[in-house]
Structure P
Amino acid sequence: MARLPADAPIGVFDSGMGGLTVLRALQRVLPTEEFLYLGDTARLPYGTKSPATVERYALQAGAQLVRRGVKCLVVACNTASAAALPAMQREFAPLVVVGVVEPGAAAAVAATRNGRIGVLATESTVRGGAYQRALVRLRPDAQVVAVAATLFVALAEEGWVDGDIAAAVAHRYIAPLFAADGLRPDTLVLGCTHFPPLAAVIAREAGPAVTVVDSAATTATVLRQQLITAGLVRASPAAAAHFLVSDGAERFRRIGPAFLGEAIAEERIETIDLSG
């Protein structure tokens, strides 16, 4: 694969809208870069699917971005990072392919004071154990418990990120961690890029002594360093991000700003077919 110029766009991929939280952090850390975001909204959620299916979907999405000339790939989906990152790195070498699990684990290890860490993630990410392995690799004495908080994805996608319903769901997932026989962590990792819009309600349920971290800012810092090392940092200001979706463009335009933090113009969204 030929080396692409520094002014080529950065490809960002997620199963839906959650990766927009990572894109937001990337834009903040890399303000001159151009971004091409792909949300596989037709096949959301990835978190309840088998690792083999997630890997197949992720390779299809990555191939779409590579065909459009991206200079690197950010897998802004914890489930896809856990199930498909090695396959994507092999398939698209020598492009830099960065996931969010390792940066998220690094952020949690940096934040914890007592080594007791809770992970809120999708069913597939929890079952696969990627966060548990990454955390123990970085801090061998860590005590880790992972909770499959699948309903958070639907709440985030619907924009129900506060209020009684969100609070009740957060209580159901988080309260057992702080029960008398629970782990009682001092740090909670948001192990899904759909979860940051729910960070406030999660933090209220966990209490003020608990640090809530997500992987977005750490992932952006990791990518920036890799681009510097490869000599691929764009010098001139870039155009606004462009968005690819596999379904529901109008819904993406309407709900996406809750994740991205800014409006998304209709003309910046393109519907594509990833099923072939």
Structure Q
Amino acid sequence: MEALLRVENVVKHYSGGGAFGAKREVDALKGVSLTIHAGRTLALVGASGSGKSTLALCMTGLEPVSSGRIWFAEREITKLTTRERRVVCSKVQMVFQDPASSLNPRMSALELVMEPLRIQRRGDRRAWRKRATELLERVGLPGGKLNQSPREFSGGQRQRIALARALALAPRLLILDEALSALDCSVQAQIANLLLELESELALTCVFITHDMAMAAHLADEIAVMAHGSIVEMASAARLMSAPQHEVTQRMLLAARGMNYVADAPRVV
């Protein structure tokens, strides 16, 4: 199976202010390694501050790593120039938690999805319009609303626009950073099922970032559990849900299931 993205011993430091004006360094990632295979979905699961989103930003090239290496399609992106990284990273797209902050309110839904094609000069305006219309219809946006502003849509509809926009350049890797967490349960289920359809139909490789273990198990082939900047456990979704090994994973499953975990369950500390 082809390894589409490989992360090797990635470390990410941030400098921040400490007490009395002193500077301190925060370790957001502490030697993270993983492999994502083409056509598979990996869920990164963990509490806020565990390093999930920082790892995603490093994978896209939006954040430089402090040390370590990342390969995308066998090309090391951590050593690319800004221009080279822009070309490679057009094949990696990201959908964020709050679509309202990433969608220009002065543009229509159709223009928002056309924009990446225009920036990358993929065809002419007629081709951009055709692809944008097809994608918006594919993600379930009503055809009569394509010329409306994002402000005129519900949260779930805005997330559908953001998803169509991310798919415009036919990416090989789609990263969804808490993309469902701001939606109510019924809309979450609709978008989750749409994602499963699109993954199958387009042979997408996905990284799904969430704090929701149940949703991770529903969407992902593999789950990596993060805590304090490290991956503490990684396994197939079925194995991890049935026999979690690490205490962090066990606590998350306790919260997801709302019941006591079996006392003699295997664990690795």
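Any read-out appearing in this document is the output of simple, stated calculations on the displayed coordinates, not a laboratory observation. Nothing here was measured: the structure is a model prediction, and the numbers come from that model. Cβ atoms are built from the backbone, for glycine too; each structure is taken alone.
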*Work out which structure the value 56, 39, 35 belongs to, where Cα extents along the principal axes in Å was derived from one of P, Q.*
P
*Taking distance in nm of label points 7 Å out along Cα→Cβ at positions 228 and 244 from the coordinates of each of P, Q, which one would give 1.7?*
Q
*Work out Kirkwood radius over Cα pairs in Å, for residues 44-155 alone for each of structures P, Q, then name the structure with the largest result.*
Q
_Comparing mean count of other Cβ atoms within 10 Å over residues 84-91 across P, Q, which structure shows the greatest value?_
P
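Could you figure out which one of P, Q the value -11000 for helix-only ellipticity at 222 nm (-39500 (n - 2.57) for each DSSP H run of 4 or more, over all residues; to 500) was computed from?
Q
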